Structure I
Amino acid sequence: MATLELRNVNKTYGPGLPDTLKDIDLSIKDGEFLILVGPSGCGKSTLMNCIAGLETITGGAIMIDDQDVSGMSPKDRDIAMVFQSYALYPTMSVRENIAFGLKIRKMPAADIEAEVARVAKLLQIEHLLSRKPGQLSGGQQQRVAMGRALARRPKIYLFDEPLSNLDAKLRVEMRTEMKLMHQRLKTTTVYVTHDQIEAMTLGDKVAVMKDGIIQQFGTPKDIYNNPANLFVASFIGSPPMNFIPLRLQRKDGRLVALLDSGQARCELPLGMQDAGLEDREVILGMRPEQIVLANGEPNGLPTIRAEVQVTEPTGPDTLVFVNLNDTKVCCRLAPDVAPNVGETLTLQFDPSKVLLFDAKTGERLGVAGLPQAENHSANVAQFKGR
């Protein structure tokens, strides 16, 4: 296990070409699980390849246990990597695949056998040791690829979208297995994915990437509750955050957001005193679970009547869609709520949960009722590339 630090890492593939990675700064502690998440082409796999030594960086430094490994070859970095394709040797048995790296390192045969047995027991693949990869399911092949990496006991493990080739049910099962494995071994791990659910459930720390830039770095809870900009807010969360374009107005000395359902209007008092926001075009953000049914008891929170456009029962909850300010808005309600299309519901909002973003730049403006500085995590990267 080891600490990993990236200091102002840059990567470009030639003069005149745009940077693939731009000023990457990250730091994870010994035993932490880091998720690199973002859409296809954002640079996350390139960054992982740079950590592994498969790509050379064009600026900055990669530090493992405070040692600069930027110029080292992959074999000297003491890193194990699990690829998306698993990269198993088809003519070798499972036992031989797991043992291959240990034989290359000239480990004694008895030690190799003991290590293979340890890993096979850990991953529950003892009954597969004599089989060839072609005789295994996708989930079994994924476990073998993980076993080959675990057998080496390196300082850092790298996983490049290892679950993307599995079906939905098996992905969920293997995600749980990976979480349990990390809890047992406490291994320093970097994991690349485009799946934000994997990012939220697996990682101790999450780095959200776009266009080669880290948009935000922090804990899953930080990133979900305090997104740094519109991109992070829209990418993290399922169903995604609602975004309602509007202009802020001032009433009784405080800023308010006016919501209109076509049947009724309501005012969301934001409690923000910044005069520069008055009459400014903003994007108001609310998570679906922050829009709830009013229970009829007065509690001082604003409500609005709105007509149901679509309902989507999912089992654990019901997604209900309404129109506010001519924008489709998703509400996540209890599973026993089953309104009919055309029915009118009374919905309730908590203004303290509202987020505001600049309509032109996507920059986070703050949380309703609190100044921006009090709501940004210390780990939030500044929004770049505007």
Structure II
Amino acid sequence: MPLIRNCLATILGCCLAVATLSATELRAQATTPLSAAVQPFVDREELAGAVMLVADREKVLAVEVAGSADVAGKKPMQADSMFWIASQSKPITGAALMILVDEGRVNLNDPVDKYLPEFRGQMYVAEKDDDHKLLRNPTHVPTIRNLLSHTSGMPFKSAIEEPTLDALPLSVRVRTYAMTPLDFDPDTKYQYSNAGINTAARVIEVVTNMPFEKFLDERLVKPLGMKDMTFSPTAEQVARIAKSYKPGAGNKGLEETTIGQLHYPLTDHAERFPMPAGGLFATADDVARFYQMLLNGGEFKGKRILSEAAVKELTSRQTPPGVKESYGLGFSVSSDSFGHGGAFSTNSTADTKRGLIFVWLVQHAGFPGEGGKSQDAFRKAANEAFTPVKK
């Protein structure tokens, strides 16, 4: 009899637990075919492997893996595999700066030279050809808002950022940006610019008298519990970083490669420096936590990280009406989403209408065959699996 009572109690407990789940969660638990959707790309050697995560504002709904983190080594992808998230670093840097905006220590409409005097007198290229270059004073100097929305006129990088983008201290890089003429009058065009985002991070350093990576760690990474997010991975973390791949000969199969923008070995912290515009490494869980904070209006598990006003600035269009690109402060934005991609094909997006987060982590410098369609296959499967069921 005691055994029967215990069994009945266990069954009743399970029933009660199921009864508390939302309709969305029930459907998601019943079928989350994310791995199945991308496995054909792995089988055809068009995709090495992927970590796929779907979350809502409060919890991770699914995290699935497919393929390998190391094809030759036959090392399967793991949920805690790490990735170079590249330009997904940009919105994180933007959020770090908005902490100072919330505190009244920085204003988005302030000129950059208020904080970085080396930018005083910077001009833009009004016309040029093989024989001459004409410089003019800008209508207004670049602002902090311009830095984060790619409307400053700054180039992607300066000429000195070779052979890699992480080879110089941030302060040195930013001085070279100040010595480089702007490509256009601020606010007249959109031009994707690592230089602008890096300069915003340098403003943080000057205002706080703290290295950017330390400020980021103390004010954003640790409060959000992003335990693996870092510019400087340890040996243990490097062992978890998924290897990078490019199309093989004749655009067939996969060939292992390295990340040309970064200095190797990645543990050589004496020769590598933080790159705010694109240097972070992270797991899918790390990225999801950042988006959960934003979807909750700047709060995470009861802790206020950003104001609702700051989140709105980050995730709303900042580019001028006459510019086709819709970009916020470090985010690509639309009427119902915000997110960002990375150079080696990673992507993260928040669906603001449904309150869902999609994280796609791979490590690919291009794909053979139809491998480039694998992310779409993941998104299609995720949308079908986590579409709320009407009650």
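Here, each number is a calculation from the coordinates, and none is a lab measurement. Because the structure is a prediction, the values reported are computed rather than measured. Cβ atoms are built from the backbone, for glycine too; each structure is taken alone.
Out of I, II, which has the highest value for FRET efficiency 1/(1 + (r/R0)^6) of positions 251 and 299 (r between Cβ atoms, R0 = 41 Å, to 0.05)?
Top value of FRET efficiency 1/(1 + (r/R0)^6) of positions 251 and 299 (r between Cβ atoms, R0 = 41 Å, to 0.05) goes to structure I.
Given a value of 3.1 for distance in nm of label points 7 Å out along Cα→Cβ at positions 147 and 163, point me to the structure among I, II it was derived from.
So the calculation was done on II.
On relative contact order in percent (Cα under 8 Å, 6 or more apart), which of the structures labelled I, II is highest? Mind showing how you got there, number by number?
Details: I: 15; II: 26.
Comparing I, II by relative contact order in percent (Cα under 8 Å, 6 or more apart), the maximum is at II.
Identify the structure, out of I, II, from whose coordinates mean count of other Cβ atoms within 10 Å over residues 131-138 was calculated to give 14.6.
Of the options listed, only I reproduces it.
Comparing structures I, II by FRET efficiency 1/(1 + (r/R0)^6) of positions 211 and 307 (r between Cβ atoms, R0 = 30 Å, to 0.05), which one has the largest value?
II
Given a computed value of -0.76, -0.97, -1.16 for log10 I(q)/I(0) by the Debye sum over Cα atoms at q = 0.10, 0.12, 0.14 Å⁻¹, which structure among I, II does it belong to?
Of the structures listed, the value fits I.
Using helix-only ellipticity at 222 nm (-39500 (n - 2.57) for each DSSP H run of 4 or more, over all residues; to 500) as the calculated read-out, with -9500 as its value, let me know the right label among I, II.
Attributed to the structure labelled II.
With distance in nm of label points 7 Å out along Cα→Cβ at positions 67 and 219 computed per structure, which member of I, II shows the largest figure?
That would be structure II.
For distance in nm of label points 7 Å out along Cα→Cβ at positions 139 and 315, the calculated result is 3.0, so let me know which of I, II that is.
Value 3.0 for distance in nm of label points 7 Å out along Cα→Cβ at positions 139 and 315 corresponds to II out of I, II.
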